[in-house]
Structure 1
Amino acid sequence: MKNNLINKFLILQLPYLVSSLVPILSLPIFTKFLSTEDYGILALANTYGILFGGLSNLGLSVAFERNFFQLQKKENQIKLMWSCLTLSLLILSFFSGVTFFFHSTITKIFFNTNFKGKILFYALLFAGLKNSIQFFYIFLINNKLVTKFAFISMIETIIVTTCSIIFVSRFNLGASGYISGQVTGLSLIILFLTVLYILKNGFSFNFLFLKDAIFFGLPLTPKVFFSSLNTQFDKYLLGYFSSLGDTGLLNIAQKISYSSNNFLSSLQNLYSPELYDLYYKKKGRNFNKESNKLLYPYFNVYILICLSIGLFSEELLLILTTKDFQKAYPIIIPFVMFYVVNFFGTTKQLLIANKSYLISKLSMITLFINIIINLPAIYYFGLYGAAWGAFFSGIISSFLNFYYSQKFLKIDFSLKFLRNLLFVLLLLFISFILYQTNIDYVLRLSYKILSVLSILIITRTYAYLKTTFKYYF
């Protein structure tokens, strides 16, 4: 059983490595053809795309993930998937059509400018299709077809990035080519999966299953809307108060730091089904204690990866980007610190407890907190205000989410979680201070290496890694 878990863990890290490394390793190409201002335009366009692309989903992907385990027969699970996916694509088509025909008007209303090349249309389409492909991935993961999921998601990343590179470098389409290339690549993957699933499992639609999914997912729609607005609000404010160049640096910083979140998503693919099984199969018995044991090793591996990304992103920028983009390093650290804390928002407690309305309320409160903190922070401190504002608003929001999650479905988190969390945050913050005070690079590099080694020792993650390598080698 333990060896099987290690096997699944390593398989699921392959798509994480690809989804994280391919965009980062392609930076030398993109930063050669795109300026910080182009990245600023992309950031603002993605603000619109993520906002309305998320709305087209109506919370159906979350409903599908949850209701999947309540349906025992595979044919019913397939019906649920096609029903949710079809409705989601129809709504996306409506939003995309409106954006295509009223592109100029929308850009003037939202951004007081006019982006060339229908960039808002492509941004919306890409965000919506990213939500749509999740239905296929959830089906694979929940059926524990980990290897197939890993292979397809890796192919997705490679094709999407390749198409984007071709559109930017070969056809010289600039920011518009970057996002339209992503849409082209993702569309090819979805078309392939659709044909494959129909040939293997057929196509069927069930209004009753869809109705149940809508009733569960619809209360989550405000959560999707406000969460999307919450994650994109800083880019919009920075573009309004500062410059497209600063917005582009923020975009690059978030891309690199987001690899932490990508890794968390890969871990979720392992522990989320286990949490559901733990609750439903054992009917909640000992869930609070067993879930603590389940999550602790994942948390330790996660904070190790976050620490490494936060500390060594400086070297990544020096090697892979031009000088204009290297100023993003101190901005990356507070975002990674936020993602470390965000682990406690992925434990599915409120979803399992069927508190979808509460989830939406918390997302609205989170947006309000974000506005209260980020508005003055960005106005007075610009790029640094956006980064640290995101961290402090994230801390408050994570605490609220943690409080209500524990209230309705408690997990007995041990004090080791808190100890390890605070230690990693301290190590990252010290690195930020060392950089800002221009401490000699050799000393800072030594500090980074010692920091990683200290986490390996304190969390005993080295023992887990030793077991893994012993099993395979």
Structure 2
Amino acid sequence: MEKLIQSLSPNEIKILPYLDEDISQICKKSNLDKVSVLRALEYLQNKNIIILDTEKKKIIEIGTNGAYYRAKGLPERRLLNLLDKKRIISLQEAQEQSKLSNQEFKASLGVLKRKALIDLKNGKIILNANKGEISKKTLEELFIEMLPIEYNKLSPEQLFALKILQNRKEIIQITEKKIFKINITELGEKIVNSKISNKDLIEQITPEILKNEKLWKGKKFRRYDITSPVPKINGGKRHFVNQAIDYARKIWTEMGFTEMTGNIVQSSFWNFDALFTAQDHPVREMQDTFFIDKKFNLPEDKKLIEQIKNAHEGKIEGSKGWNYNWQEKEAQKTCLRTHTTCLSAQKLSQIKKENLPQKFFAVGKCFRNETVDWSHGFEFNQTEGIVIDKNANFKHLLGYLKQFYKKMGFENLRFNPAYFPYTEPSVEIHAWHPEKKVWLELGGAGIFRPEVTTPLLGEHIPVLAWGPGFDRTIMDYYKIKDLRELYKNDLTKLRKIKHWVK
């Protein structure tokens, strides 16, 4: 008994008086965090002082959107309140006045239609409900108000509401929690009731203790059980996405390429205009590009600006341009880069022709205003490459691409004709997916048009260029089915993922 008491750690002693409480109360009264309390409980169980039982429970909790809707009202409630005042209203006016997003508005119409509270006729919404039906809270509203709740305690009506809300984005979330029950053993009762005092026991050996024998001579050290299991320690490692990016850098470097770097925030001049993307092209609209409310200064080289302007207006020999008047103010708009090709444009403007041929690559983050789902994200990694060589041709382009993707693990490639505003000829790169039995698109490539090279280099010199997205390559290698899995940072999964090795 005395030896057992002498083996108790400070944290074990702290929680002993509160073993009849639940975990949250033990944390509060002992002033320890949950991890420390659970670890101390495991140690007590190893010493046969307690028996720790765990029970898994499924808990329904409020999601990100659910918390907002609980405060502001579900979208269908906000639309219903508007209809209570208007009774009949056009679809366009209803969306504008309810201030619902396009997705929320469509969902609201579906919900109210299924509940027979509205009719849709000739582009108008007609309210069918009376005052009582409008004021009465729906099952979904009542359900999110009483969250969190255990799944096993749900009534049939609540299960019905849960099923409906599960089909809607991030209103509710289901988590599995461990419930701990502490049972004190007969030995534990004796330990709890005894007067425990380990104040005079030395917990650890420090340099100060070793230097001064007065600090340890005649005193006792706390007993340690070297057979007790200890927490598993996982060594640190780079995130697997960064490992893959490092591997791509290694491949390009081995192939003789020099890395290009640049800012994530770019002017439209470099992101679009220098790459012969028309100023009225849909890709430059808000639904595709993240713009920043700030004007970017154009390059000091006025001759370069004039040459870009001439390319767009069809004043370069052999080109019709885009048949419009190029505007400097459009080129000054600031955006998050939509591709790393803007780095290629900047690099070409810095090249000295007497130093040709040259090869450059980049790997970096790009941003586009996409709806997030299993195959799309608002940010993605792209690998960029250019070869500036007067003797370069289309066969060389395909050769570089084959070599890179072979080193990345893709043996079976296919190249399809394609169209891009700033390359001609252009190709799309596809790799055979043996598991899904489909050709997986990896990205695009081509040879820069004269409208790109002439303003930037002073004359048309062949420039092989490619800029495929890199995330799909990573997903395929790690057998990841959902793009969002790349950045969820689940530590358990990250520890299991092997290093990128080909």
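No value in this document is a laboratory result; all are computed from the given coordinates. Note that the coordinates shown come from a computational prediction; the quantities given were computed from them, not determined experimentally. Cβ atoms are built from the backbone, for glycine too; each structure is taken alone.
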Tell me which of 1, 2 gives -29000 when you compute helix-only ellipticity at 222 nm (-39500 (n - 2.57) for each DSSP H run of 4 or more, over all residues; to 500). 1
From which structure (1, 2) was Kirkwood radius over Cα pairs in Å calculated, if the value obtained is 29.3? 2
Per Cα Rg over 2.2 N^0.38 Å, for residues 141-180 alone, the highest-valued of structures 1, 2: 1
Identify the structure, out of 1, 2, from whose coordinates Rg and Dmax of the Cα atoms in Å, for residues 109-172 alone was calculated to give 14.1, 45. 2
Going by mean count of other Cβ atoms within 10 Å over residues 205-212, which of structures 1, 2 comes out largest? 1
The value 13 for relative contact order in percent (Cα under 8 Å, 6 or more apart), derived from one of 1, 2, belongs to structure 2
Looking just at mean count of other Cβ atoms within 10 Å over residues 69-76, which of the labels 1, 2 belongs to the structure with the highest value? 2
